[in-house]
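Each in C-alpha cells, the structures are laid out below.
Just so you know, all these numbers are worked out from the coordinates, no wet-lab data involved. On a predicted model such as this, the values are computed, not experimentally measured, just so you know. Cβ atoms are built from the backbone, for glycine too; each structure is taken alone.
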Structure I
Amino acid sequence: MYKKSFVYLVMTGILTVCLVGIISPLAMSKVRISMWTAFPEMFEFEKSAGRRYEKLHPNVEIEVTLFPQRALDEKAAAALPAGEGPDLIDFHKIGVYPYHAAGLMDVVPSDVAEWARENLPAFVFNANVDPRTNRLIILPLYINVECMYYNKDYFKEAGFTTLPEDIYEQMMYAEKLVKYDTAGNVTRAGLDLRLSGGASGTAQKFWTQAMCPYGVRPIDPVGDKWRAGYDNEWGQKALKYYLDAVHKYKVESLDIKSDAEGFGLGITSMFQRESWVMAYLRDHAPEINYSAFPMPKGPRSWGGGGTTIGLSVPKSSVHKKETWAFAKWLLNDENSVRLFCEAGWQPIRGNVDYSEVYKVFPAARVFVEVLNTPEFKLFDYELMPAIDEIHTRIAERLMVAFKKPELLDPEKLAKVIDDMANETNRILADYDLLAK
C-alpha cells in the first residue's frame, strides 16, 4: 500500500512539473502593449477597448496611461529620443511628426495603410502621408472637425428660426444674443471666440473662425517650400472680425468664462468647438438645450478645421506587429460607434452607420455630415517640423492683439499682421522651409 501511494505521489509530481513546464512559457509569452494618451475621454474609451481586446486575444495585455496634454508633450520629448517610449501613442499629428522626421517612429505597415486608404476619407488619408516618403505616418483615429454649437433656447428667445449661413449674419445674430449688466459689461456672450488659452490651439481656432472664411491660411505652399499666407487685406479682415466682436459690437468679452465651460454655464450663446463637447455637456451640463451647425461661409471660402489625431508606434517598441493589429482593431465599425458614444470625439471613419450615436448625441449628425460634404473644405496642419512653433507664435501675438481696441485703426492693424507674418517667415527660414 505504501509503495503504491509513493508511486502515485511520484507520478503526480512528474505530471505537475511537466504541466508547469508547458504552462510557464505560455504565461511568460504574454504581450504587454503600453499606450499613452492625453484626453481623459479617450483614456476611458481606450481602457475599455483594451479590456475587450484582451478577451479576444488572451495573450495580449493593454496598459493605457493618461497624461495632461502638455505633460505628454514633455514626456514624449524625453522618452522617445532615449528609446523609452510606449508601444503606442494617441497623439496629435503635429506633435508626433518631428519624431517621424527624426527617424524615431515606425511608419504605418503597408497592409494597414492600404486598409486605411480604403476606409478613411481621402482628405484625411492624404493629409497624413509624409511628403518626403509618400508613406502614411500615423493611423488616423479621430478628427477635430470644427462646428458651431448654439443654445437653442437663446435662439428661440431672440426670435431666430433659421441658422446663420455666413460670418456677417453670424455677427448680426450675436448682437441680438448678447446680454449686459447695468454697467454695460457682457454677462452672456453673443459669440464666444477663442481669445486666450495659448499654444497652437488658439491660432487653430482663429484659422477656422476667421481665416478660412476670408480664404487665407497660416502658410501657403510655394513650390516645395512655404510663406506666410495671411499678410494681405484678407488676413487683416480676419483679425478685424475678432476685434469688431470684442471692441466694436461688444458681443464677446475677455472677462467672462468661455469655451465649453462657458457654454455649459449658460454664459455663451454660440461657440466653435469639436465633437467632444457633446460628452462634456452630457456629463457636466445636461440641462443645456443645444445643437450645432457647420462653420458659416465667408466671402472667399466655406470650410474649417479638420485636424487629425491618430495612433503612432515608436521604433523602440518590441511588439510592433501586435501593436499595429490592436491599433487597426480600434478603427473597426463597433469601436467607431463606441468612441463617438462614449468619448464624444468624432471617429475618423465616415463609412460607418452612426444611427445609434444620433440617439445619444443628436448634434453628432452635423459633424458627420460636414465630414462628408465635398463643398465644405477641411483644412489640416501641414506636415513639417516647424508647424507647431508657427501656430504657437501666431497664437501668442493674437492674444495680445485681441486686447487692443486701437487696432481697429487700419494702419495699425496692417502693421500687426505684417509683423506676425514676418515672424512666421523667420521660423520657416530657420528650418530652411521659406520660399524665396
Structure II
Amino acid sequence: MTHVLVIGGSDAGISAALRAREIDPSAEVTMVVADAYPNFSICGIPFYLSGETPDWRQLAHRTREEIESSGIELLLDTRAVSIDPRSKRVLLAAPSGAEDRHPYDRLVIGTGATPIRPPIDGIDAEGVHLLHTMDDTFALRDRLKRSSSAIVVGAGYIGLEMADALTHRGLAVTLLEQAPTVMTTVDPELGAIVRAALEERGVTVRTGALVTGIHPGGEGLTVSGTGIDDVSADVVLIVVSVRPDTKLSHDAGIELGVRGAIRVDRGMRTNLPDVLAAGDCVETWHRLLRKPAYLPLGTTSHKQGRVAGENAVGGDREYQGSLGTQVVKIFDLAVARTGLRDADAAEAGFDPFTAQLETWDHKVYYPGARPMTVRVTGDRRDGRLLGAQIVGNYGGQVAKRIDVFAAALHHGMAVDELSDLDLSYTPPLSSPWDPVQMSAQDWVRRAESAGV
C-alpha cells in the first residue's frame, strides 16, 4: 500500500490527491492544508467581493465531506514545517501547536504562489490589503463594508477583475499601473480597448504610475509616487504579481529554476527521489518554446496536479505543456490570449508577423452583434500559427474562440489551416466563416501583401 502525502489543498494538491485515489483506490492519501479552506476557488474571490456570488461557501469546488468521501484524509490548519527526504518524513505543525513527523512513500508539493510585496512605504498600514487567501478575502470584505472608494495598485488580471468588482459594489475606483498600458499580457492595441472600457464605467486609470508610499490621514489613505498626483481612498488593494512559494522545498534540497520555481521534469518529478511537485510553485513546460517557463494559472495547476498524482502511485504520465492560454472578464468585455506575441516569438527564434482584424461576433443582421478584435501572430517563414489575442463582448464566445486557437497551437497547425476547420455556424452565434477563420484569412492576405 502506497502512502501519498500532499502538501497544499488548492488546485494542484486536490487534483493530485483525487487522481492518486482514482488510479489506485488502495493508496492512502493525506492532504495537508495550511488553512481551513480546502479546494476553494481563488479565481472566484473577485466575484464574491463584488456581491455577484453572495455566499463565500459557493467558492468551494468540493466540500470537506465530498473530499473525505473520496478516501482522502484532510489535515486542516496544519503547516508543513520541514521535509526530511532521507527519512521520508514531513514535520507538521497542528493548530494546537503539537508537531508530528508524518511519513510518506511519495510526496507531492503544491504550495502555490504568494503575492509579491512591492517596496512601498506604509504597505502594512490599516486599510492596505494584499489578496490571496480566504482570510485575506474576509478582512477585505469587512473593510469594504465601511468604504466608499478604493485604489487598486496593479492592472493585471486580478487588478482588472477587482476594479470591476469594486465598481460593481458601488465604490469609486482608481486603478494605478506602473506600465504604459493596462493588461500588459496583451498587445497595447488591445490594452487601449480595455482602458476605454474601464474609463467608460467610471474607473480612473493612471498608467506610468509607480507607487512608493501609502500614508494614513484624515481622508483615509493617500497614495503617492512617481507619475501620479497624490490620490486618496478608504481602502488600498495591492495586486501586482505573485512569486512561487518554494522556501519549504528549497530548504529540503529541491532544485529551483525559472523565477525561483521548483524545477520539475515533465512527469512533475523533482530532483529528490519520490518527491513530486505541481501548480503555481513549479516551472511549466512551454509547448511552443520547448523549455520551462513560469506560468501560474489555475488550469495549468489542475493538469500538473493530475500528472503528479498519477505518477505518485506508479504511473508514467507526462505533462504536455502550456501555451499561456488565459481569458478575463472586465465589465462587458472578455479579453483572451494564447501562445506567443511578437517579442516573445522573436526572442525564441521565430520570425513573427501579426495582423489585426475588426469584425463582428455573429452575423450583423441578427440583433445584438458586437465588435470583436482579433490579433493573429504567425511565422513569416513557414506560416505556422504562433499565437492569438481577442477582445470582444463577454457574451460573444471569446473564450471558446481563443480555445480554437489554443487547440490549433497544440497541434502545430499553420495559420492557413484554420480555414479548413469544420466550425459550427448559426447567425445568432457566428458567421459561415467564424471570426477565428476570418482573422486567419486576413493574416494570410496581409502576409502575402507584405511579401512574407
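Observations, loosely collected:
- Parent structure of the calculated result 2.4, given that distance in nm of label points 7 Å out along Cα→Cβ at positions 41 and 401 is the read-out and I, II the choices: II
- Among I, II, structure where relative contact order in percent (Cα under 8 Å, 6 or more apart) as derived comes to 13: II
- Parent structure of the calculated result 3.8, given that distance in nm of label points 7 Å out along Cα→Cβ at positions 49 and 313 is the read-out and I, II the choices: II
- Mean count of other Cβ atoms within 10 Å over residues 225-232 - highest-scoring structure of I, II: I
- Among I, II, structure where helix-only ellipticity at 222 nm (-39500 (n - 2.57) for each DSSP H run of 4 or more, over all residues; to 500) as derived comes to -14000: I
- Here mean projected area of the Cα convex hull in nm² was derived from just one of the structures I, II, and that gives 27.1; the source is I.
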